[in-house]
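The next part holds the structures, each set out as structure tokens.
Computed from the coordinates by the stated procedures, all read-outs in this text should not be read as laboratory data. Just so you know, these numbers come straight off a predicted model, no measurement behind them. Cβ atoms are built from the backbone, for glycine too; each structure is taken alone.
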Structure P
Amino acid sequence: MAEEAAAADVVVDDPSEEDESDFDSGCDSGIDSSTASMAESLFDYPKIYGRTYPNYPGTSYWLPNDEAAQESLDIAHHMYTFLLDNKLFLAPIGNNPQKVIDIGTGTGIWAIDFADEFPSAAVTATDISPIQPEWVPANLRFKMDDAQLEWTRAPNIYDFIHIRGLLSCISDWPALYSRAFRTTKPGGWLKNIEMDMHLKSDNCDFGPGHILFDWATPFIESGDKIGTTFDVAGKIKGWMEHAGFVNVAEKRYKIPFRGESRLAKWNRYFYNSDLEGFALLVLMERMKWSYPAV
């Protein structure tokens with residue numbers, strides 16, 4: 001971590017904000033009482049089946065935000081980074097990006113690593129849950145914001161937009177990419193990584209009734225039921241191009257579950273870290289499964 005660090009306050013999205021040129025991490029000035037109350041309510045996490053969940057107004061989210069869930073998010077970050085040859089991204093953004101935003105930052109681990117690697121960049125990381133650490137690089141601020149709402153950011157301001165792990169969190173992916181395109185500088189880049197819910201095998205064919213085949217079905221059905229699809233991975237490229245992005249490169253990776261490779265070990269570590277949190281609300285609330293069935 002960089003030697004220079006700053007305490008990061010929770011900044012709630014201000015609808016009147018049209019530009020992010022003011023990179024003051026303090027949130028005491030210019031925040032009215034209603035916004036302050038909203039910030040306080042963000043920490044009033046509802047507890048469901050023994051797990052806590054985000055409390056962003058008007059937003060429903062299916063993953064917990066408690067300690068176990070946060071650990072799982074950090075494990076996923078390390079797995080993705082290892083998958084990319086220990087890189088945070090593959091886009092050719094150059095050595096001097098000025099404005100960068102991480103959408104759906106979770107624990108903030110990617111944004112922290114990026115801000116450390118590029119100390120001259122002004123990095124903003126948004127999420128609906130204030131679970132990020134207090135001490136972070138001085139060039140990073142966290143902001144509570146729902147990416148599904150209309151973006152109030154000025155056009156053409158970001159050199160790089162990073163999105164990762166938003167399966168079944170977005171009701172309108174094409175709209176999200178359109179907003180990203182509007183706020184990306186000419187020559188800027190967007191990166192999005194999402195998992196394919198459909199498990200596959202190189203060694204055998206399997207069909208309905210096999211656990212590997214049936215694993216994805218209830219999740220995809222649950223997402224379709226409320227309009228936030230899990231079936232994203234194969235559609236990203238087309239959605240980006242439709243939004244206006246060019247030179248869109250799609251890379252597909254196999255992440256093994258068995259074997260002794262480091263990637264397989266990371267994958268098992270990830271799945272074993274909080275499979276309950278991944279399945280609990282989706283299967284019990286949306287699909288009405290019993291706890292033993294889950």
Structure Q
Amino acid sequence: MPELRNAVFRATAPLRRTTVARRSVADVIVCGAQKSGTTYLANLMASQPGFYSPPIKEIHFFNLHWAKGADWYASHFQLRSSGALQVDASPSYMIHPAVPDRINEVCPEAKVVFVLRDPVSRAYSHYQHNKRAGWEPLEFPEALAAEDGRISADVGALEKDPNTLGVDYALYSYRTRGLYHRFLERFYDVLGADKILVLDSKKVFGGDAEEFALLGEFVGRPVPPEAGVGQRTNAGTYAPEAGATSDATRAELREYFAPHDAQLVALTGRRFSWMPPTD
């Protein structure tokens with residue numbers, strides 16, 4: 001019944017806006033990465049007592065709807081009297097340059113969570129999504145070769161004017177979105193390390209007890225993995241990369257991401273499941 005819930009939620013928006021002064025804003029913001037399990041994690045948290053996630057999962061306030069104002073954002077969440085932690089999961093937040101400052105302005109106490117997936121698999125999953133939607137006419141290697149030319153204008157425009165939509169940047173940033181350290185550095189600089197948790201997508205989907213213990217400690221409430229393991233949302237976007245694109249393309253991507261992965265380790269202080277073991 002998600003469609004009905006969404007319809008009711010939209011229909012009652014004017015009523016909720018009359019009580020925004022008594023409403024929360026987000027306590028937990030899942031900022032990315034796209035195609036890495038943000039929907040799964042948000043749904044898992046929302047299934048637990050003491051958490052609330054709006055029926056419209058991707059609010060996109062801090063990137064697409066900033067001009068609508070903080071009251072519009074608050075209207076998506078419950079009254080403060082509910083006592084629940086309010087969850088916003090919008091994976092596009094990660095790549096937008098203005099989002100860290102905007103979060104700091106509207107939700108200075110929010111805890112920000114990232115779920116990171118193997119950037120090679122993430123890039124191909126992103127490509128598959130676009131191909132199925134009819135947005136991508138190129139084959140994967142050609143799309144990678146065309147990426148910089150497709151997105152460069154949008155990247156420059158966003159840096160100058162954060163209210164630019166950046167449609168091509170959002171659609172065709174297959175490799176760029178996997179340069180995780182570049183995006184996370186902005187969040188660390190603005191929000192501080194104590195407000196940020198970076199999780200490993202493979203461990204989240206595998207129900208890794210230590211990963212969920214980190215999450216529970218970070219948000220201040222338990223999120224047991226057994227409540228959601230095996231109940232993936234958008235499972236079709238997680239097809240294995242093997243056999244889907246050439247070994248040569250995968251090897252080129254692995255080589256491309258290696259130095260960026262090293263910078264991610266230096267920034268976050270942890271290694272991730274897709275990285276080779278150290279000697």
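Determine which structure produced the value 2.1 for distance in nm of label points 7 Å out along Cα→Cβ at positions 67 and 171, calculated from the coordinates; the candidates are P, Q.
Q
If we compute distance in nm of label points 7 Å out along Cα→Cβ at positions 155 and 251 for structures P, Q, which one ends up with the highest value?
P
Once relative contact order in percent (Cα under 8 Å, 6 or more apart) is calculated for all of P, Q, which comes out largest?
Q
helix-only ellipticity at 222 nm (-39500 (n - 2.57) for each DSSP H run of 4 or more, over all residues; to 500) computed as -8500: which structure among P, Q?
P
For mean count of other Cβ atoms within 10 Å over residues 107-114, the calculated result is 19.9, so let me know which of P, Q that is.
Computed on structure Q.
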